[in-house]
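S.K.: The structures come next, written out as structure tokens.
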Structure P
Amino acid sequence: MAHRNDVATTENRTRNPRADREEVGEGTDEEADACPECGSSLVTDEGRAETVCSECGIVIEEDLVDRGPEWRAFDAKEKDEKSRVGAPTTRTMHDKGLSTTIGWRDEDAYGRALSSRKRERMKRLRTWDERFRTKTARERNLKQALGEIDRMASALGLPENVRETASVIYRRALEDDLLPGRSIEAMATASLYAAARQANTPRSLDECATVSRVDQQSFARAYRYIVSELGLAVEPADPESYLPRFVSDLDLSDEVERLARDLLEAAKRESVHSGKSPVGLAAASIYAAALLSNEQVTQSAVGEVTEVSEVTIRNRYKELLDAADDVPAPA
């Protein structure tokens, strides 16, 4: 019996060396992710519910717990239909998406229309549900501001990460009591403008003013205030970040975009861009690149897309061409 116990112990140590190392108190987190025999990386085989070494094939762990769903889905639609969880939490909603919402359809679970008495009852329930979702003035403020951010971001074509960042910036401003004396719309626009700058997908002041409910001067003042009080790390806008969008809107070729980038890089080496509007430089570089590529585009067309005056385009594109001539081609 003693001999069999020794053999069983030896087999257990061979099949589970990680448990053996834990018993003697050896190993770190880095070693736990490597094979104890050869030091190679580990691979998890979900089909066999095992963790094995990618080189020697030793089984490190077995009978792993499958934390995925018990059902299978073969496309995105089927996955959404079978899923029993809600949407992930998000800061773009005042309650982070954790509250429930009563649907607007006056139908029961079988699609049958509700009676007039039940419709009135559901109407009252929706009203009280909306009131409970925003019980304080702070929550009502946040709900209105985040709604404005979402509306403006959709109009400007900004991605989801910019909306999340803008929501975080506005929440920080609200927590630090920066809102008193300033309009919600101005602070919301300023938060979105700062978030777009941080994500390297900037929009010009004129573009933001077009979709905002306040004038450009108001939200520009709010933007400077937010950046100063919250200590946001916002770098100056790079003219090159505007090129893909403007070139696409003007339906120009990739060659124009490449030449425009070369002109802007030459201008940066000569410090021609210092003190100049990045949108104006981007518009001028596109116009100059189109001329060099023999593509037909007018100053008025470029100015209409970029919202830059023709006078600015004429002045800047001459400066860009002069800078490109003075700078030797990089090796």
Structure Q
Amino acid sequence: MKILFIGGTGNISAACVRLAISQDHDVSILNRGQRPLADYGIPAAARSITGDISDEASVREALGGQTFDAVANFIAFNAADVERDIRLFSGRCAQYFFISSASAYEKPLRHPFVTESHPLKNPFWDYSRDKIAGEDACTRAYREQDFPAIIVRPSLTYDTVWPIAIGGWNDFTLVDRIRRGGEIVVHGDGTSLWTVTHSEDFAKGLNGLFGNTNAVGHAFHITSDEVLTWNQIYTTVAEAAGAEPKLVRIPSDFLAKLNGWERGNLLGDKAHSAIFDNSKIKRFVPGFEATIPFHVGARRTLAWFEADPERQKIIPGTNATMDGYLAAWRKAAETTL
């Protein structure tokens, strides 16, 4: 199959590209070409198409008359992005994958067991609302123009990032802090349930949909079936780092009042228990199974960071934010005594 990945070098998408190449697909990657694909672990078999997807005219020129069996856009974030892609790829692909987000599901969740038919509504996070609008654009184009849209919703998928709520994302700050004996902020009481998914497991689900035109018009979330508490997630990261975690639990509402970002990050997503029912993706992709448990995946992520000193960035602002949360929480506790 001839597959175009838009992005293709990110935390999730690079794993999908590598798997597609191993499956002998004809793979092209459209991105700005600022670094060689090999820097992201992408095999030489991938064809690079240089272009900025935000510049529609230049992308149209770069693509020429090419057609694709599947197009997967990992860097579309809102309705305008999707509408641009509809203009670019109508009539030139058999499947178009919009990578949305499981944070689009209704918050707060009225039921922790989530299927793809769960309502989409997030009053807390503009990121999620933009993804919902992108999904709406896909659905309209499918209904009104027969555009072959498929919606995929990852949830906290990791490989070259840390799947945590507070403490960093694509840096080494949290691991360094844990190893120095610093305190770690955990939202709520740490017992709410969550799912983290390794990118290589996600790739098995996504790539399994390539060529299955029965999937057109559908939405899927693709996650692990492993369910963890946030206490377990942070403890597992600490165990991988070889240190004892010092967890300090602070209510999510309190954190959201301190920092507007946490209103979306926590109240709009991670503060709520969510258990994803993967029955649908398993029906469409027989044999799909997430096989990398977090205690294994966390060590793989740590090894990736430690393989290159340049990846081990410490962000002072992230430490300052955690220290600020801890100080504010202790001050609030003292005033209530």
Structure R
Amino acid sequence: MTAPGRSLPCWAYEILVSPQTRSLLSEQQCRLIAPDGKVAGTIVEGIACFPIPRSDRSIEFYRDVGGARFHERAAVPYSMTALDTEVYHGYLAELRCDDPNALIVDVGGGDGRNAVPWLRWGFRRVVVVDPVRAALARLRARLAAENPPWLDRLLLIEADARQLPLRERCAERVQAIEALAYLNEDYSSGLSECIRLLADGGRLLVADRDYEGGLLTRLFYGEGIRGLLDQAASRDIWDGNQTRIVRSRCFTAEEFTTMIRDHGLRILSHGGVSVLSLVLGYERAGGRLLPQDEAYLGEVRALLGQLGRAGSMRRSHVIVAERAT
């Protein structure tokens, strides 16, 4: 339960640390205080907020648009987000552990599409970290309206993935789903921070986009053949909206697995999300799916789940790994 006079769950103070000194924090009048008396962060409407230490165009882009808004997009039948979300939740079900007190950390979790399953499964300590406070606020408001008791089991943190304000080796499960790629050249820093949180025997699920899937995205949504050829020579993906673009990165299967191993992890599984979700989303946006196709949505999701594990045409990679001993 949330203690009197505190606006974060009691268990938050066992794991919240100063991003600079890694010392545990206490709360004084909605300020998060380090042992040396310095203010490390603040608490704003139930969200632990830490300064972003540097200018970052990706963060600025998503703050301007209020986050990726996956929750809303996942409600649209045959949208890419709706199809992918079911596949990701299948991987998370396989990632589950038996202890409901295990700490779960969702890095780049936004408005909670991949955190809510853990709450639904009964886990009592779930952390969502994202640099976009508006996304976290929407998640909190939604749960306050629909499932108020869940708020005592949820810690929301506005912070940079390159400097997570959480205690070392505190988490049994860490997930970073299509989030670290927006760090671009700092990807390694974000991945290292996720690994730092892993307790002994803990597992990390990390997902980011495939190189060939990125080419297909650029073909469909960015300048056609010219865009595809421009992107082919790099690992950059450019997307965004009509007024502003944002850069992220993608990986071949070999690049992704090599990077994970180079960070001292042992890969337990390597699956993905089928590129067909991208194609179906494109067809839906173009009005080429029929109203009666919605009746097949369950079967399509089941097929995509199978292809994610056994197929070779991927929109994104999904790796589950643990710290090598």
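Coordinate-derived values only; no laboratory data. What you see is a predicted model; the values in this text were computed from it and never measured. Cβ atoms are built from the backbone, for glycine too; each structure is taken alone.
S.K.: Could you tell me which structure in P, Q, R was used to calculate Kirkwood radius over Cα pairs in Å as 20.9?
M.R.: Q
S.K.: Using FRET efficiency 1/(1 + (r/R0)^6) of positions 48 and 216 (r between Cβ atoms, R0 = 41 Å, to 0.05), single out the structure from P, Q, R with the greatest value.
M.R.: Looking at the calculated values, the largest one is Q.
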